[in-house]
Every structure is written in C-alpha cells, then in structure tokens.
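S.K.: For reference, the structures are reproduced in the following blocks.
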Structure 1
C-alpha cells in the first residue's frame, strides 16, 4: 500500500475522522501483542517496526545476522513471506522460488543465510532450528504474539518517524506507541531526521538504547544520469540515498510497497529512460520482482551502525541462552 499523505500531518481532518476506528484497531493489536507466545528451540531475535510500511528492517536483519556470525552463531532468517503464495514452512531457494512464491524480502535474506518462510511462526522457528540454526532472526513480526522473542529491536526510519502518532487507519502506527515500547529492548534509528529524533528521545527517556545507523551504497554513483524507481515503504528514502551518493537523478517514479510490476509499467519506464538518456535504477528489493532479463541496475546498500560494539553487547546474551 502507499501511505496517505495525511498520516504525516498532525491534526489533519481525515485523521480526526478516522481516529475512533484507529483507537479500536490499535487497542485490539496492543492486547494481541501482550499474549504469551510459544518458545522456540533456540533464541529468537525480532526486527520489527512500530508502523505500517518500510523502515529498513531487511538491511538491519542482514547486518545483525552478520554480527551474530562474527560472535560465533549460526543464524537463520524467519519471514512470513509477505506477497508470496507459499504458506510454508519452506526453505527459500533462489534457484526455484521467485517473489510470487516467497515474497521479495526472503529472496534477499537467503543470499546471506538459510531463510524459512512460514505464516505459522512457531513452526517456522522449529524449521530454522532443525536446519542447524542456533539463533532465529525474524524479519518483522513484532506485533505477532505467536512466537516468544528473546530480544526485539524496533527499526525506525528517521525521516518518517511515527508520522502523526495515530494507529491505523488514522495514522501509520500498528498499535499505540506507549503499548509497543514494552515489547522492545532497543531502537535502531536509520538515517537522519527530526521525526526520528523525537522517537529516539522517547526511547532514551525510557532507558532503552538507541542504535544509530545509516544505509551506505556499496558502489560508486557520482555523475550517473538516472531514472530511479521503487516500490518500497518510503521510495523517497531511496531517491535521497542516490542523490547523496552523487547520482544525477533526472526523474523518479514511486510505486506502492511490494508493487508487482506489469509489462506496461516496465515499458513506460524504459521509454522514459530512453527519452532522458538515463539508466534505470531500482532497489534490490524491487529487482527480485522484475524479469531476470530486465536491464535496471540496482542500488546495493549496507546498513552501518555508528557504534557496532553497543549492538554486539546486546546480541551477545542470545548466544548464552
């Protein structure tokens, strides 16, 4: 879905109109989060976000899995496989599966470590352990109570924060923020921006560590003429990353998150790129939803923590459970 603009505008009439529905939805979600979940055979690390839409969970999950490996662990990823048709549990195989079967994020995660897609989270965790994992890394699932978590981080896009601070559909929150804090042990703040700083200040006030991070391009983009397109939670963040890397972004196209690109979409993008004499560039997450023969280049990024040592100190107890 594409976030409505009023989600970022405090006091907007549409938000006020929908506030009673949002209150009911948020209250039910918060009560659901408080339920006790099943224990997995090994520790569970959960990366979630307070809001609907993207915040940088997948790059965060990848970097934390790398850190767990450096600590001597054998992590596996567990994902619901949003957008895919397979209920699982199934181990993702990039040679056999596409985004239509398992979703886009799992295809990216599977490049680094074994990845299980399962709508039944406890069954998925058992499949991770059966495959040799000694830590399960959940990409999303903070609001899903079916599986008990040993450590949960909330990932927040600093440029977006929590929007107007109201629960869906009046705003982007999945549940009232005050009710969600009790389920996280730290905040991962990605990028810079006043909206995120407000969330960071509240986390610090609650005694929670704030782990600041940024997305760093892995390739050189300075001076390249680009038509950038993306169907992610906040496409503007992708466009900003390209500009910050020195790319000459001549035009942009934003699609809804997890958008299934049609032939007409791709033909229109190609025609516009030819007129501009520009290269088509998209995200890694979008790229796995494109035909393998599509000529779009991808912006590969890696999440870098300002203080990796502080993050590692929170991860280390998982290995001693």
Structure 2
C-alpha cells in the first residue's frame, strides 16, 4: 500500500465522522507528493497518520484545514521527525473497557487480567470504572463499590446486552515495548496528544482514568509481547481465571509475528479476548456470520471483538458501541 493509499484509507475508514480535522489532514497528505516524500523518509512502521499528526501537534501544529497546517509542517519537519522516530502510537483509551466488560463479567470467580500492548495500563481497570449502556430496552448503569470518577458510555446495537455486574479482578499486568507511567507529566502529555483534536471528552476521561491507575499502579513489563507473554502469564494467581486481551495492538506486528502471538496465546490456559480492526486477524473476521451488517457496510470502521478466536461482536474503535453477532 502506498503512502497516498494508506492516508486515504485512514481518512475514509477511521477519521470520517470521527475527526474532521484528521480526515482533512489525511486526505491532504494523500494528494500531496511533497509531504508524502517526507513521510516516506521514515521507517515503514513510523508512517501511520496517528503518529505523524500527533508528533506535529506536540510541537504546536495549528489546528484547522490542511491548507493551514501544510506550510507549518514543511517548515518544522526537522523538529517533528525525531518525535515520530522516538515515540509510538500508544493510545490508551479507557473507553474500550465498555466493550470488553460483557465478556469479562461472564467469567465466574476471580479474574487475572493480562493486556498485551498495555501502554500505561488504563484498560486494566474495568472494575474501577462506572458504565452507562444505552440500548433499545433502556439504560443500564453499573458502578463499582467505591465512587467512580470515570464514567464510560456505550451504545448497545443489534441485540447486544449490558453486563449484569463488574468482574472481580484480583491481578492485573501488562506488556508493552515502552510502558508509560501516568504519574510522569511528559508521558501523560503524550497520551493526551494522541487523542484526536476534537475529542475533549476523551481527554477529560484520560486524566480521570490516569488518576485511578496512579493510585494503584499495575505490573507493567517492558518487552516484546511474543517474548514476555508466557513468562508473565505464569505469574498470575492460579486460583483466578487468566484473561489475555488486547485492543488495536496487533496491527503493529508483521503477519508472521501476529501468527506467532495467536499460536502462543492459544497454548495458554486462558480466555483470549481480541479487539482489533477487521483486517488484522482475517481468519477471525472470516467467521463473522454473513447476515450481519459487517458484510454490507465494509467502511464503518468497526473493530471485531472475539473470544478465543470466535467473533462475538463489532465494536466502536474507542468503545462507543458494541454490536452483537449472535
């Protein structure tokens, strides 16, 4: 896929209807050979629109039309380039807990959570957040015993049902190439920059969730997920059900690395929850029933939520909605 195709696809599948600014910027880059040449000078893994745009914003790129940001980008590329090369897209969206929660709540007894691609670990606290599920039958609210400073809202679609309870999480750990500490202002500022420009509610949620994590930090291990998975899994308490999960992570692995991970997680005594774009694990996407809207609306940007390799739902990339496949 060329840089132009990649940025156009991002505009149409991910940014459209979600961020007008990023949609405009991505379409602008898709039609701009000069900026494409700058992006092409980066390592292939560093050319993602999310990363390039966040790096630019971290140095003060003006929000607004591509026509405004283009001259700034050309004049400041020497400052932006090092940020792209040293940083990564570690978006840590606590809102994704809302689409994972129904699966976690279905696990009986204590749960041990292990997240791969954990970033700062905000998704390791589904039991500490409050939830509002809105569906055709009304609204369901769930709150932890302690007052929740984080409220996650999720729309129920296509017969999806809200969970009846919060899980009993007794252990939480994560793996990331570069775990972020939310108590570090620099790391927190980068997480904030990764949130798309118009999403002010997500920025407020980030800070509220970061406070939860900072008060009770999880075990975060720096390393390659394929090298650290089994070792970290062995540390989970044996009396708990181990749940290995990830959201918007495997796209950053090569196809052989993804298959290696699938093989490794499949060999563990665990429940595996994957929440990824439909192109990331095509063998799972191929199992979606033909009657679902997935087959008729291929450009809705939905993720595929699967349990042990079996698709169970389509979800909003930031946890906005969950749609049942049953």
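S.K.: Could you tell me which structure in 1, 2 was used to calculate relative contact order in percent (Cα under 8 Å, 6 or more apart) as 22?
M.R.: Clearly, the read-out refers to 1.
S.K.: Thinking of 1, 2, which structure, once distance in nm of label points 7 Å out along Cα→Cβ at positions 10 and 122 is computed, gives back 4.2?
M.R.: This figure was derived from 1.
Quick note: the coordinates plus some simple rules give every number you see, no bench work behind them. The structure presented is a predicted model; accordingly, all values stated were derived computationally and were not measured. Cβ atoms are built from the backbone, for glycine too; each structure is taken alone.
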